[in-house]
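Student: Below: a set of structures, written as structure tokens.
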Structure I
Amino acid sequence: MTTEYLQSRFGLTVVLALCLSLGLIGGEMGGTHAEAAVYYVDRGHSAASDRNPGTSPGLPWQTIKKANETLKAGDTVVIAAGTYEEEISPQSSGAAQAPITYVAKPGDRPVVRHVIFLKREYIRVIGIEVTQNSKAYRNAVEIYASHHCEILNNYIHHTLGQGIRNNAYYGHSNYNVIRGNTIAYTGYPLGLPGEAKGANAINLLGNYNLIEYNDISHTLDFVDTNGGYNIIR
């Protein structure tokens, strides 16, 4: 039994324990998605490739794009440290008892440029840093006509536009949870002083959304909602 094998097994055990503690896999899913998988993205790993199966920390995918294209209901992707010049944009939706989850590797804070849900349901993003240094994306996190999604414990800062945004063009986004995030310097993108205009931290159009325990500073307005039965605290 090789050292590499032991390290891989240990890493998998740690991640599975994290996912179980967060309720991401296991009993919560029941029999809805018996083949739910845990995948890995690690752009800094010497063996990283989107041609890998991605189911082992030792043979991870190189891009989040590969995860976006692959994840199905119940699946989790663990993202290692690094700056990913791309976006979290799932191609599929999760289900009530089998959400799709993007989560940072324990102890890491991977950086992405954008998060967007367009007509998606039951997606979770946990422990990710979202910051922008170009005009490639307008807002940091965009939730468009999406329901039962969760934005949890992320660090959103120095964005071109708003921190978390819903656009009326696509319709309401309902029953979402935005919890425990740190949001700062929205409308102040890094390296683009001419674009520093300030922007709202959270702007959400919809009903029955829960926005709580977020640390918000250096923004235009904290929270702006349009809808009914939203809870903000």
Structure II
Amino acid sequence: MGLQLLHPGRDAVAVDWAGKRTQMVLMDLMPRGIWSPSVLKVMKRVPRHEFVPKHIRKLAYADRPLPIGEGQTISQPYVVAWMSQLLEIKKGMKVLEIGTGSGYQAAVLADLGARTFSLEIRPNLAREVKTRLHKLGYRVQVRQGDGYYGWEKHAPFDRIIITAAANHVPPPLMKQLKPGGKLILPLGNYRYYQNMTLIEKGKNGKTHSSQHGQVRFVPMVGEAQN
């Protein structure tokens, strides 16, 4: 998607969205350690402006989270790229996302070649994102439900990504992670900063976790709060 009109009408301004994506990659992602060729290519392709409300579309390629309604946000591009890079997505992998939100992260996963499944607990957001992803041509299976319990019907998963803060790793998700798989989440109290935590599950079922810096996400709701 290239040039589009922003604020159609007499004072319409043509916006070079593709150019803004390229600038985002060059100025905000690569200097901060995003090096994966596949991730960089996808971040240049996926139209983030289609995933943010129209009244703030001009901010779509700023490296910052933006509100999408119902107290939720679309993650900043750097964090989306960073989590995707840490997961080392390969074409054909089955990936479960917890917290669809705007659908931007799901679109990135799908564009990376993953068979993407995504759970969104908020009914309105789930309905909206299904329509949006379908309209944009992304093959993502979205279901409304509490991500704490995962999606057992499609388990096991090669990768699981949780896009909301949780103070523990939901046991059902660890069970649905394939041996040799990876799970990433912002782990910690949502009132403060969380640690970006990557959990790797060995072939023998044992797990190893590593921390990759501090982040701040909206809280995972539902059973995760109990």
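Any read-out appearing in this document is the output of simple, stated calculations on the displayed coordinates, not a laboratory observation. These figures come from a predicted structure and were not determined experimentally. Cβ atoms are built from the backbone, for glycine too; each structure is taken alone.
Student: For the read-out distance in nm of label points 7 Å out along Cα→Cβ at positions 149 and 181, a value of 1.7 was computed from one structure; give its label from I, II. Walk me through the numbers before you get to the answer.
Tutor: Values: I: 1.0; II: 1.7.
Attributed to the structure labelled II.
Student: Work out the source of -3500 here, i.e. which of I, II gives that when helix-only ellipticity at 222 nm (-39500 (n - 2.57) for each DSSP H run of 4 or more, over all residues; to 500) is computed. Walk me through the intermediate numbers first.
Tutor: On the way: I: -3500; II: -7000.
Derived from the structure labelled I.
Student: To which of I, II does the computed value -0.29, -0.81, -1.29 (log10 I(q)/I(0) by the Debye sum over Cα atoms at q = 0.12, 0.20, 0.29 Å⁻¹, for residues 117-188 alone) belong? Could the numbers behind the result be given before it?
Tutor: Numbers: I: -0.29, -0.81, -1.29; II: -0.34, -0.90, -1.32.
The value was obtained from structure I.
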